[in-house]
Structure P
Amino acid sequence: MDIVYLRGLEIEAVIGIYDWERNIRQRLVFDLEMGTDIRAAASSEDIGDALNYHAVSERIKAFAGAERFLLIETLAERCAALIMSEFNVRWLRLQLAKPTAVQNAREVGVVIERGERW
C-alpha cells in the first residue's frame, strides 16, 4: 500500500455546540493519509491514474464549507466516508483539529482510521 497525504488543509466551517458558534465560521485543520496504489500513475504519468490530492482537498472544502456541524466527530466521519466512496480509497487516517476550541491549548481534535491497510 502506498500513501498519498495532505497536511495542514485549512477550512472555514460552521461547527460547534454553543449558540455563538452556530453564527460564525471557525478554522479547522485537516491532515489526511490515504491508502492507494501509485504504480499506474507512476508508470503513465497521467493524473487520471493518480489519487488527485487537489481534487480531494477541493471536495472536502466544498463539503465542510456548505454544511453545519455540531461535533468534529461528525465532520470527520462524514469526510472519511466521502473520500473513501468518491475517490476509491480503501484506507485512510484523518486528523481534524479545531485550533481555537480550548483556551491555552494549541489545538484539540480527533484522529480516525477507516478501512483496512493492505
Structure Q
Amino acid sequence: MIKFILILFLVFLILIIRDQKNQLKTLKHTKQSQSVNYGKITENFLPFTKLYPYESKDFRFLGSPIDGVQFTKDKIIFVEFKFNKSRLSDKQKEIKKLIEAKKITFEVFYLS
C-alpha cells in the first residue's frame, strides 16, 4: 500500500514539474516577445531624444531591414538601433558588409 501511495505521489510530482516547465517556457516566450515589441516602439522615438547625436529632422525611418537613414552635410549614415544584448540579423550583417565594401549606388528613375 505504501508503494502504491509513493508511486502515486511521484506521478503527481512529475505532472506538477511538467506543468511548471510549460509555464516557464510560456513566460520566457512572452518576455522575449515583449522585449522585441518594446524595442520596435522605442526605436521610432530614439532620433528625437537627447541621446541621439544627429539632427532628428534629417533622419528618415525605414523600419526594416534597418531602422533608418540619417543625412548630414558630409555623409549619409545607415542607422540600426540595438538594445542590451541584441545582435544584427543576417540581413543587417549583409547590408553592413555592402556598405563597408562601398557597394552603394545612386539611381534616378524618370517616369513619364
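Values as computed for the structure displayed
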{"item": "Computed 9.9 for mean count of other Cβ atoms within 10 Å over residues 5-12 - originating structure among P, Q", "result": "Q"}
{"item": "At a computed 4.8 (distance in nm of label points 7 Å out along Cα→Cβ at positions 21 and 53), which of P, Q", "result": "Q"}
{"item": "With Kirkwood radius over Cα pairs in Å derived as 18.7, matching label from P, Q", "result": "Q"}
{"item": "Among P, Q, which structure scores highest (criterion: FRET efficiency 1/(1 + (r/R0)^6) of positions 13 and 93 (r between Cβ atoms, R0 = 30 Å, to 0.05))", "result": "P"}
{"item": "Source structure (of P, Q) for helix-only ellipticity at 222 nm (-39500 (n - 2.57) for each DSSP H run of 4 or more, over all residues; to 500), computed value -17500", "result": "Q"}
{"item": "Answer label among P, Q for the case where distance in nm of label points 7 Å out along Cα→Cβ at positions 37 and 61, calculated from the coordinates, equals 1.7", "result": "Q"}
{"item": "Which of P, Q leads on relative contact order in percent (Cα under 8 Å, 6 or more apart), largest value", "result": "P"}
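Read-outs throughout are calculated quantities, based only on the coordinates presented, and are distinct from any laboratory measurement. This one's a predicted model, so the numbers in the text were calculated from it and none came from an experiment. Cβ atoms are built from the backbone, for glycine too; each structure is taken alone.
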